[in-house]
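Engineer: Structures follow.
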Structure P
Amino acid sequence: MRAWLLKEQARIEERPLKLLDIPEPRARDDEVRLKILVCGICRTDIHIAEGDLALRKSPLILGHEIVGVVDEVGKNVNRFKVGDRAGVYWLYSSCKKCKYCLSQRENYCPDFRATGWDEDGGYAEYITIPEDCALPLNHVKLEPHEIAPLMCPGIAGYAAFKLTDAKKGYKLGLYGFGPTAYFVLKIADSMGIETYVSTRSLKNIERAKKEGANWAGDSSKERMPCELDAAIIFPPAGNLVEPTLSQLENGGTLVLAPVSSTPINIDNYSENLWGRSIKTLYNINRGEAKEFFNMVEALDLNLGTILFPFEELQDALILVKQGKTEQPNVVITVAD
């Protein structure tokens, strides 16, 4: 099969991925194999390629926003049959035996294996995965290229939103307005939660307003019009933490969503942290993925997606890094 392999980390402009022919993987007894239709591009892929995150295997196939069709099942598989549509997201596998796995919190499992980081991902023609971590998609009416962004920013956005404990009538702040924040806004709107978006991008300010934000602007230049019950920070910018905490009411919760971050300093504990909570989004679990996809049809989604051919993956990665794509979601077409 054809696959884009990363052997050594380098700036994405140096095109560190190589398109090669490698043997097709075969499904083991408890696995399914997917013929990949599409795979979305996530900024985490760029962080891994460039060395912001350590390379855990080499060579590595990146990509964890995967939609495909089951074309091979292991002898112990009973949740899928050949021809089913399925997805693969950040959770590739976990140990199934630790206290976290036994309490449906496998995102904290010490043997958590991430798709496209610990295990080969979706920038290839095929992938195998344990059947209990593949996501059934036959019930989802969207097209494959529309589903792909749901596999990471969609599920991760829902997981971050859950950590806020926001309820109807709450005021929720979103710092940064990329694809993940977009899904949070849509989830919050469906539950009667007010949303306040801070972003430096004029284009994203207008998009947030268009998609239903109660307020959108650059909070470094103008203060939000109210205090918040909860907030989520999406960019890896530690300097945002204390100003965001200062915007929260006592009892409020701040969720940090990025995988990595620049240093965080809180100078005024009494004024800005005391009485408030900080949580971090740490991987995702099967329950969150299932819950999110059960509500997808009820959300007013207006996905902006641009497609690139499989052979142009590295061109697409460069454009994503530089913020030069016409749409917020970029998806690679692997097969028809």
Structure Q
Amino acid sequence: MGIEKIPVEQFVQLSQIHTVIDVRSDAEYAHAHIPGATSIPLFNDEERAVVGTIYKQQSREDAIRRGLDFFGPKMKEMLLQAEFLIKERNPDDKTVLVHCWRGGMRSAAVAWLLDLYGFKVYTLIGGYKAFRNWVLDEMGMQHPFQILGGNTGSGKTIVLQSLKNMNEAVVDLEGLAGHKGSAFGNIGLPKQPSQEMFENRLAIAIKIEKDKYPDKQIWLEDESQRIGTVNIPQDMWTHMRRCDIVFMDIPFSERLNYLVDTYGTLELIALRDAILRIQKRLGGLETKTAILALEEKNFHGCFDVLLKYYDKQYRKGLENRQEPKPKIIMVLAERVNDEENAKLILKQNNG
């Protein structure tokens, strides 16, 4: 069917509907990759090092010959893996996307094999390196963001999900980061992605929403720049801080109840460790009070202390916006409820 080299924009577009195979080494893939891509490495980490050394110290031809020693015995197994992936996604699909680091010999070799077998193969011009440059460009663009604000415990994440269900453009920063944003945000969750992988996920998520809803603003939660171990890229963060905010104003008692329901079932040791991680900012007396209440399983007492701390921090974040200050649209809500508050937000924002 043929092999076609395509630029990154087209590759990203096609990656949403076809199988993507990353033929870089295991370590390269594990660090970060194109979201949705599956790893079928041409060389493992050790083999890649050997071929790379020969390429640098001897010649391209010597490196190719050595690479064929590794590739030859693997050809059948790689072909079977690729065929399984493609058929699993769509039995009628005969198209596959392949990339390596720079769009060179590794992707060319695997593309040749898949083309020989009868697949339509697209390879990425410039490889993963070109994709990363595209990601960085996306992070620097002035996307049409609409920020959803609200004090801790307002249920911003679940409201975003309801907005998405109502056919609004939404990007879930915490979901992409694998962290819920507070000191308790990583409890019970898998290890967070690398910074590079977070950026890759973020760029693709924004691209999908822009393509699906070209005339709509993209809803984002009002986050700190740091979400656990990853950071919102500086250019995007600066832009977010200038965008208008729809602020859910929900009574303290309702938010407190929501936090107790959300976090009160977690392990006490994990909660205690999370409190200790913020003790310098929380203060000695407040830390002692919160931990004592926790040990007595007085979750309302414990989270009362923490919620007052986070409310204070959030107010500072609102006040420290750069000039020109963003417009803040207040939405008064009686309780934490995803669907009700999503409807209130849309009514207020569109009114």
Structure R
Amino acid sequence: MLEREYFESLVPWHETLKNSGLPVFIYGMGDGCVKLLRQFDAYDIECRGIFASDDFARGNEFAGFKVQKLSDIENSCKDFCVAVAFGTDIPQVMERIRSISKKHTLVFPDTPVIGADVFTKSGFLQRFDDAEKVYGLLADEISAKVFEGVISFKITGNIDYLDEVFTSHDEAFENILTLSDSEIYADLGAYTGDTIREFISYAKGFRKIYALEPNRKNFRKCVSNLIGLDNISFYNSPAWKKDMPINFDKGEGRQTHISKNGVSVYARSLDSILDGGECTYVKYDVEGSEAQAIEGSLVTIKKYGPKICTALYHRGYDMLDIPLLIKRIDSNYRFYIRQYPYYPAWETNLFAIK
């Protein structure tokens, strides 16, 4: 049972910073820092400065601040708080963050990858009934622990909660997905083909692969990396709820996404691509459009009940919204949640299995 009193007792990250009475510095630059500064404004928190790793600090300025090194701040301040404003799964960087947390009060504010709907303690408590529904759907103790740990992290910004619930890709593929050598796999958000290679390494074979990747540069790399495979079809399109033109941000990397100010591209639904054909496993990692891509798979999900892996971290309340959406489509799915090693909780994944 999910205990409301426990979550009510947690101290939100912004209160930790304000109640400390210490100067607050942001670790990191870029879009994450811009988003965090907006939250600082909303919570009336003063940012005393920005620091970065030594290579990035040299002579740089960001958001009106001279970018410093951590050692500079430690030499000028007896004590201070740190709010981290970037994401990483690089072990050495994660260890650096842990080492800073042992010397200074450190929080990792939850900022959505996409959209402005920020996860908050009050917002979560307002949706506690939905949280209880999702919690009741979870099929094993690991999932329950991950759910509680990730929510606790989102509220507090305390990385200790994440460290306690990290699991490996191997565990998910071997204990949950158990892929065969005859899967028909749809990779929605194929990036440069890395997750398809991962799939092949675990499945040891397949009947067919459908790869959708909207970013042209990533798509070309994906085709180049996988063109030697038989029975793979490539689509330079975003996954969506139906076939239609939509505006798409042309940004680089994984985090290209639907945007009002983007260029017009033609999106595809999985149901349209398959045209009634079979699919046994679908991965949704489409930078905040997971709900729409799942809606575009209604026929496939209802007809074939494929294994599903979907990201749960792009929007503020994906951990509640997406499991409930899949449950409404087919109530026979069992749900597993896993958190791969990543600061902040940007690699939270739902596995839905029948």
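Nothing in this text is a laboratory measurement; each read-out follows from the coordinates by a stated rule. From a predicted model like this one, the values you see are computed outputs, not experimental measurements. Cβ atoms are built from the backbone, for glycine too; each structure is taken alone.
Engineer: Distance in nm of label points 7 Å out along Cα→Cβ at positions 82 and 98 was computed and gave 0.3; which structure, P, Q, R, did it come from?
Structural biologist: Q
Engineer: Where does the value 58, 43, 35 come from, among P, Q, R, when Cα extents along the principal axes in Å is the thing being computed?
Structural biologist: Answer for the origin of the read-out: P.
Engineer: With helix-only ellipticity at 222 nm (-39500 (n - 2.57) for each DSSP H run of 4 or more, over all residues; to 500) coming out at -11000, pick the structure among P, Q, R it was computed from.
Structural biologist: R
Engineer: Here is a follow-up. To which of P, Q, R does the computed value 11.1 (mean count of other Cβ atoms within 10 Å over residues 2-9) belong?
Structural biologist: On the way: P: 18.6; Q: 14.2; R: 11.1.
This figure was derived from R.
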